[in-house]
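Undergrad: Structures given as structure tokens follow.
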Structure P
Amino acid sequence: MRDDSRHEPGQRYTIRPSHMLTVFLVLSVAVLVVLISNLPLAAGWCLAGMVWVLSVLGYVLLRDVWLQAAISCVAFDLASQQRITLILRRGAPVAGSIDKSSFVSPYLTLINVTTDSGKHRNLVIMPDSMDKVDFHRLRVRLRWSDQG
């Protein structure tokens, strides 16, 4: 009997906050702030750049890493035909399709979604964002879902 995941019914994956992604983003932003501070620009422009970078970091941490924003995706349902439904912390579920530009690797999975309303959304999933077995199952399903 052949196990064909393309015909597998929808499965829900729950996402939890990622410590790995927190460390990566904070270290990346720290390097960027040091680089901005060393640019040959007026102090006001450097300060504005640093404030902008830090505010974006705060937004990304709240929405995508710590999952505390109302629009944070805390779970998603994968269905056949590259369909996905995002379950937000507060609000109605958002249906869409998985873009072919999504990226799957053992340490990072990036799911690019185009919602039915035409908006784009990205899910960054690290190994500590979900159970080990679910993370593996997700990677296999995404990797082979567009084959054949």
Structure Q
Amino acid sequence: MADYLSLTFEDSYGRRTRKLVEMEHQALHADQVAVAVAFSTALEAVTDLALVRADIIYQAVDEGFAAQAGSNVDVGATFSGVLYDADGEKASFKIPGIKAALVDPDGSIPLTGAVATALAFFVNATPFDLYLSDGETIDHWLAGSLDK
């Protein structure tokens, strides 16, 4: 049975949105919390929203990071990748409030730097074992783009 990480984000207008991520169950509570903290740290580099709460059935992170001026829950990005061991099937992952500095003029988002660090949590070869859904992991990411 998998665990879930529930992330609550807030924009500079006080609006909130949530993201639910399936997690690999860790043997120790400290290891479960370490995964939540590491992923929230990686997300800080790719979203300008505030992370106001992260829960693993119980609250895992009391304080995340503050919202940046002009942040907006309506602005997000979608990243697509090839699922691990799924005969080429593809899946996507959305990050709310993507930082404008990470978006190229054509609306694409390079899979480098902070973006690559955050997305690596879902790649089968990483040690963090976060899942897209139903225990699915990514073999490799293909592209990222600004949502319409």
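No lab work stands behind these numbers, since they all come straight from the coordinates. Since this is a predicted model, take the numbers as computed values, not measurements. Cβ atoms are built from the backbone, for glycine too; each structure is taken alone.
Undergrad: I have -5000 for helix-only ellipticity at 222 nm (-39500 (n - 2.57) for each DSSP H run of 4 or more, over all residues; to 500), calculated from one of the structures P, Q. Which structure is it?
TA: Traced to structure Q.
Undergrad: Compare percent of Cα pairs over 19 Å apart across structures P, Q and report the one with the greatest value.
TA: Biggest value here belongs to P.
Undergrad: With Cα extents along the principal axes in Å, for residues 92-131 alone derived from the coordinates and found to be 33, 18, 14, which of P, Q does the value describe?
TA: Q
Undergrad: Taking FRET efficiency 1/(1 + (r/R0)^6) of positions 12 and 100 (r between Cβ atoms, R0 = 25 Å, to 0.05) for each of P, Q, which is largest?
TA: Looking at the calculated values, the largest one is Q.
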